[in-house]
1. Thinking only about Rg/Rh (Cα atoms, Kirkwood Rh), for residues 228-267 alone, which of 1, 2, 3 has the largest value?
2. As an exercise: mean projected area of the Cα convex hull in nm², for residues 100-243 alone, calculated from one structure in 1, 2, 3, equals 10.4. Which structure is it?
3. Given a value of 1.6 for distance in nm of label points 7 Å out along Cα→Cβ at positions 36 and 276, point me to the structure among 1, 2, 3 it was derived from.
Structure 1
Amino acid sequence: MKKVVITGATGAIGRALISACVKAGYEVLAVVHRESKRVSDLDNNEHCRVLRLDLCEYDLAIDEMRKQGIESDDYELFFHLAWKATFGKDRDDSDMQLENVKAALAAVRFANALRCKAFIGTGSQAEYGRVEGILSPDTPAFPETGYGIAKLCTGQLTRLACEQLGMRHIWCRVLSVYGPYDRDQTLISYVIMQMMKGEEVELSPCDQMWDYIYSDDAARAILLAGQKGENRKIYIIGSGEVHSLREYINKIAEIIGYEKKIRFGKRPYNDKQVMFLQADISELKKLNYNSSVSFTDGIRKTVQWQRERRDVI
């Protein structure tokens with residue numbers, strides 16, 4: 001059985017990607033930071049091994065695999081999702097973002113040591129900065145945050161490193177993903193949690209036009225890119241559809257049964273607010289990809305997961 005590696009395996013995309021890979025017949029090596037508290041169920045997954053390894057330790061990975069009793073043969077694909085300092089003021093912390101770049105290059109070396117055929121990195125819409133049109137692989141990139149700058153740099157440097165090592169390189173620029181295991185700081189998570197608790201929801205005017213994709217669909221797209229994508233290619237990960245944030249928020253309220261007035265405009269837009277975000281998924285469609293989970297169904301699944309999570313807590 002072929003194997004894949006997934007770093008950053010405990011987040012929304014990582015969890016969904018584990019499921020997608022197992023369904024596709026792969027065994028998964030899930031790389032998680034040593035102090036992670038979200039891996040107990042992964043330890044019980046017969047098709048998934050967990051490697052506890054911090055982001056700065058990837059050059060020690062093979063030795064750590066031996067110590068943890070994990071085999072290092074038959075690996076095919078390496079998906080690098082791990083990234084720290086993804087929100088708040090840390091997004092503009094240059095030193096922290098530079099650590100992410102260095103870790104990604106170490107991840108390429110890790111992949112090469114495992115004799116993987118392809119390295120699949122995950123970028124971000126933040127690489128583009130503010131763009132009015134649809135985002136394609138050819139859209140000029142002018143990032144305005146440290147996070148976006150670091151992602152753009154990482155995509156280019158890991159591509160160079162893969163060329164030098166004779167490994168196929170795929171870069172997936174991910175737009176807005178939501179779903180189970182998403183961090184609490186995202187807009188969708190915040191709105192769902194506030195509405196489920198019956199508390200006030202205070203937002204910006206929410207006139208942005210946005211492209212949201214459910215985590216399962218994002219994972220399928222990334223897996224397809226890894227399996228069938230062209231070397232040196234950039235794939236944009238999104239639904240390809242765009243709606244106003246206000247429309248998304250009202251749909252969440254309808255699904256949850258939230259009856260309070262949503263306080264649109266109570267908060268100002270963020271500095272450098274991106275007002276339009278839509279993915280050109282034409283390259284994904286060439287790989288026979290189509291999103292299958294509607295926003296309505298995706299929110300229902302996410303709300304159900306949040307309810308089960310609250311019961312456990």
Structure 2
Amino acid sequence: MKKTSKILCIGLTILLAVPFLFGCSKEEEKEAVKVTLCEVTHSIFYAPQYAAMNLGYFEEEGIEIELSNGQGADKVMSAVLSDNVDIGFAGPEASIYVYNEGKEDHTQVFALLTQRDGSFLVAREPDPDFTWDKLKGKHILPGRKGGVPYMALEFVIRNHGLDPYQDMTLDNSIQFARMAGAFTGGTGDYDTLFEPTASMLEAEGKGYIVASVGAEAGEIAYTGYFTKKSFIEENADLIERFTRAIYRGQQWVATHSAEEIAEAVAPSFPDTDADLLTTVVQRYQDIDAWRDSPVLEKETFELLQNVMTSAGELSKPAPYDHVVNNTFAEKVTE
């Protein structure tokens with residue numbers, strides 16, 4: 001009887017332990033941290049980010065992403081500074097502006113995603129023989145003054161021997177999110193648009209891509225992730241895990257075809273045709289738009305500040321090691 005009682009006791013203990021063990025597993029599943037992320041715009045230009053999301057890389061790092069669209073770097077930065085979102089995703093110029101304002105708890109860029117301008121110059125008619133001197137005397141929609149797309153376009157225009165303020169009209173009166181609508185409505189001779197919007201206009205016969213601003217401007221610190229210094233200090237492990245997920249997305253995109261990438265990002269663009277997605281991804285691959293590492297190198301940061309200075313938007317450069325925090329990017333890429 002004693003032996004039977006002992007066996008029964010052990011069995012009962014195991015039965016009681018099983019729910020407990022499963023309960024712990026469920027609790028661990030619930031421990032995923034929600035991170036609010038505000039992106040400057042929703043574009044296939046950010047394919048490595050969507051690949052990381054859709055392939056489960058954030059989930060594997062215990063992160064649940066809540067994504068929102070700020071529709072402009074200034075709005076993304078405002079959301080971060082006001083603690084309405086945890087992490088912002090926009091051009092590093094936003095962090096440079098904030099640092100130069102003297103804010104003590106300024107933002108730091110901790111991971112870079114793209115290394116070229118992602119906008120395309122769209123004309124009203126097909127022009128396979130387009131040259132930049134054709135912009136002379138034209139009305140162009142360049143985006144928000146002070147934003148990198150605007151400044152990159154100015155940089156390219158100057159490199160082609162033109163004066164962006166004397167030789168043409170750069171109309172910055174239209175909000176970024178409304179530029180395509182304004183163009184199709186009859187405003188401007190040329191528009192600068194991100195994908196998939198540019199290709200969608202082309203597919204509809206309402207505009208035609210004639211040039212890539214990114215291909216002309218060269219490598220530059222273009223779009224990255226940033227947050228306040230205090231958030232980084234208080235959430236170092238979270239920032240590291242976030243950066244690792246981004247790095248895995250970058251590495252995956254760097255080793256897969258346009259068709260495979262289009263399939264991976266498709267859930268993030270449910271209203272975009274699969275063939276169009278592939279075309280757009282190929283365009284960005286062709287100009288080497290994406291970083292294969294989240295490290296923000298000093299040379300590309302300095303080029304960005306040179307572009308900002310030549311555009312008259314930067315009175316003094318910001319120190320690289322104050323605005324950029326490569327701690328996590330370097331760690332996950334070791």
Structure 3
Amino acid sequence: MVSLFMLVFATGMVNAAYPDRPINVYVGFPAGGPTDVIARGIVPILEEKLGNPVAITNMPGAASATAASFVLKQKADGYSLFMGSEIMSIWQTMDIMDISWEDYKPIKLIAKATPVIAVPPDSPFDTAEEFVEYAIDNPGELRISIAGPGTIPHISGLLLQKVLGAEFTFVPYQGGKPAVTAVMGGQVDATIEMVQSMVAAYKGEKLKILASFTNEPIPGLEEITPFGKLYPAVSEYLPYGPYFGLFAQKGVSEEVVDVLEKGMSEAIKDPRWTEYCEKFYLTQIDYSGEEAVEFLEAWTSKSAWILYDTGGAKNSPADFGIPRPEK
């Protein structure tokens with residue numbers, strides 16, 4: 001006689017609880033960059049909350065599209081996840097690849113970061129006004145290192161060009177860390193990057209931060225001047241900065257989403273994550289489900305149209321059904 005256990009097993013009614021093997025989180029940028037910094041802060045805590053190994057794999061290339069497309073090709077079972085950032089919102093307008101954040105399931109958006117502009121320690125520029133005025137009077141002479149075309153640093157620089165009439169030469173690197181290294185070594189005149197990638201060097205006087213892309217001072221770094229205070233014309237676009245969060249493929253089951261969302265919810269409430277965010281001057285957020293979708297729609301609309309209007313995008317956001325943001 002066939003036992004009840006054998007019958008249930010044969011008919012597939014018994015499934016191993018998720019997760020029952022290591023999970024891989026893919027980061028589309030090199031180690032040390034902003035997205036990697038976020039991942040290495042939250043993933044170890046998530047691993048504890050899930051009671052299951054969670055590994056980080058850096059797979060840089062094509063503005064994180066290499067890692068993102070790799071994840072999409074994997075089985076939608078929750079074992080291959082993507083640590084996403086704002087670049088997902090402009091892949092299409094940048095003509096990097098014909099997919100967007102809508103091809104993924106947002107598990108949890110956990111942080112926002114603040115971009116700043118910095119110069120080498122021996123730079124002749126001590127203020128953002130001096131830097132901008134020189135760029136207006138000497139078009140294209142000042143070289144700014146960025147994490148890549150279409151990234152927040154690139155869009156931030158384009159915004160200054162559009163609104164203030166300055167003109168820079170952007171030098172792309174494969175991620176934020178090498179872009180910061182370039183300015184510390186004097187290979188470029190400045191860099192625009194997230195403050196968490198530069199705060200240690202800034203406090204060690206290995207570079208000078210001139211201004212933040214905010215309207216109000218960064219808590220804990222009040223001595224850094226906000227661009228919005230210096231230039232009212234720029235203030236309407238600020239604050240401007242990237243989001244970070246964990247994503248799965250769109251076809252992942254709700255059961256898996258529930259487990260991951262619960263794990264991430266517990267992880268971001270952990271005091272260690274709060275301390276980590278304070279250490280790197282990150283703004284904590286907590287969006288999942290419809291809240292995450294609404295946030296991503298609004299952010300995509302804003303960033304894609306800024307990029308297009310400043311001449312940084314090949315394709316119009318309208319071609320992909322991305323509405324222009326309401327003023």
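Where a number appears in this text, it was derived from the coordinates with a stated rule and is not lab data. Here the structure is a predicted model, which is why all the values come from computation and not from measurement. Cβ atoms are built from the backbone, for glycine too; each structure is taken alone.
1. On the way: 1: 1.27; 2: 1.20; 3: 1.34.
Answer by largest value of Rg/Rh (Cα atoms, Kirkwood Rh), for residues 228-267 alone: 3.
2. Working: 1: 9.8; 2: 10.4; 3: 8.9.
Of the structures listed, the value fits 2.
3. On the way: 1: 3.8; 2: 3.1; 3: 1.6.
This figure was derived from 3.
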